[in-house]
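The next part holds the structures, each set out as structure tokens.
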Structure 1
Amino acid sequence: MNMREVVTDNIHWQTVDVDKEARRRQAGHSSAVVWLTGLSGAGKSTLANMLEKRLHAMGKRTYLLDGDNVRHGLNKDLGFTDADRVENIRRVAEVARLMVDAGVIAITAFISPFRADRQLARDLMGAGEFIEVFVDTPLAVAEARDPKGLYRKARRGELKNFTGIDSPYEPPEHAEVRIDTTSVSVEASSQQLLKVLTQLGVLEPPMRAARQDKENT
């Protein structure tokens with residue numbers, strides 16, 4: 001028996017009295033994770049920031065997990081190999097799950113290039129709690145924008161394992177939302193996401209959302 005098995009055998013789930021539904025009732029709305037995925041330079045962080053600003057102005061409880069910001073703390077020990085990318089998303093998915101449990105609308109902006117990792121994140125959430133948003137920008141457009149100069153470094157060989165250049169990006173096959181940033185503004189895109197969140201009942205008081213789900217079945 002290895003050390004991990006020993007630790008697992010001695011950990012038990014602690015039942016708590018204040019649960020997710022209680023936190024949602026206090027917040028006055030449901031909770032979910034809005035998972036933005038797409039190439040570097042697609043506009044994920046800009047859109048995520050705009051969405052959070054609009055939700056905050058509406059009085060909703062939110063938290064934005066941004067790819068670069070998380071690597072300054074929680075994931076500062078990770079690089080950009082495939083294995084490190086997988087671990088990066090695993091940790092973020094677990095944090096997002098805790099945010100949803102806390103009754104918060106979590107917004108994530110990560111390249112999250114691999115479908116299996118995004119599916120892992122989805123599987124951690126309950127029904128209707130994971131909203132995948134494909135921020136769809138062609139590589140040529142993202143590379144032309146290159147706001148951080150990363151594509152130029154990758155093309156010069158100074159940055160290894162860069163998504164879209166020498167590491168693959170696997171686009172979503174069944175995302176809840178697709179945003180074409182070449183033809184839709186950030187303002188219109190954030191409005192589209194607000195509409196989706198409203199339709200899914202995320203912005204409604206929990207009891208009202210539950211009644212709506214029952215009526216739709």
Structure 2
Amino acid sequence: MAYLQYLPALSQPFGREDANFSQGWTAFYWAWWISWSPFVGMFIARVSRGRTVREFLIAVLLIPSVVSVIWMTALGGTAVDQLVAVGFEGVRDAALELKLFVMLGELPLTAITSFVGIILVIVFFITSSDSGSLVIDAITAGGKVDAPKPQRVFWAIIEAMIAIALITGGGLVALQAMAVSTGLPFTIVLLVSCIAVVKGLLSEHRLITTGSAEKVKKPAVT
């Protein structure tokens with residue numbers, strides 16, 4: 001209940017003394033989502049072929065959002081409870097990439113939960129790289145979905161090398177800067193895509209409505 005009570009106010013950038021929320025967190029994730037949208041969008045479109053719009057919205061928007069809320073509520077609430085109720089400041093002071101494991105270190109079955117966390121991180125990076133290389137491979141192959149496998153491996157290696165170079169050269173800050181710089185141009189593309197999707201759905205709705213009306217008017221064959 002406390003999460004639902006304070007979330008609306010805390011999620012707003014207005015009336016806050018800390019500028020990091022509006023200038024750091026939101027800007028970074030805004031650019032992160034947009035920069036990933038071309039790859040994730042094409043990948044989801046490919047695996048969702050043949051599904052209805054309702055099935056697509058449930059599987060892509062509703063279910064992941066619910067899982068994310070449950071995940072953030074459980075783990076984030078636990079970290080806050082460790083700080084407020086217990087006075088443990090390790091999660092707050094830990095590096096960003098270690099916060100999860102520092103929090104799990106204060107819970108029972110630390111070895112098991114930390115191992116599961118590592119597996120989840122590995123699966124996330126592997127699936128992200130695989131989907132990204134799949135989409136880039138399809139784009140460079142002119143839309144072909146059966147491009148040679150060595151070409152896909154090549155793009156996966158290039159992605160890994162770019163990521164290693166950014167992290168080695170500037171750490172997470174360089175990666176964030178890259179996401180922001182690539183996310184801004186795609187904003188225009190996304191806006192145009194949103195308009196195209198709305199027009200396409202309206203056009204399809206009109207065709208379905210017109211077709212249904214013609215079937216009703218058409219006399220039955222005796």
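Read-outs: derived from the displayed coordinates by stated rules, not from any lab. This is a predicted model, so every value here is computed, not measured. Cβ atoms are built from the backbone, for glycine too; each structure is taken alone.
Worth pointing out:
- Origin of the derived value 0.85 (FRET efficiency 1/(1 + (r/R0)^6) of positions 51 and 83 (r between Cβ atoms, R0 = 41 Å, to 0.05); candidates 1, 2): 1
- Entry that produces -13500 once helix-only ellipticity at 222 nm (-39500 (n - 2.57) for each DSSP H run of 4 or more, over all residues; to 500) is calculated, selected from 1, 2: 1
- Test item: P(r) over Cα pairs in 10 Å bins from 0, in percent calculated as 6, 19, 31, 24, 12, 5, 2, 1, 0, pick one of 1, 2: 2
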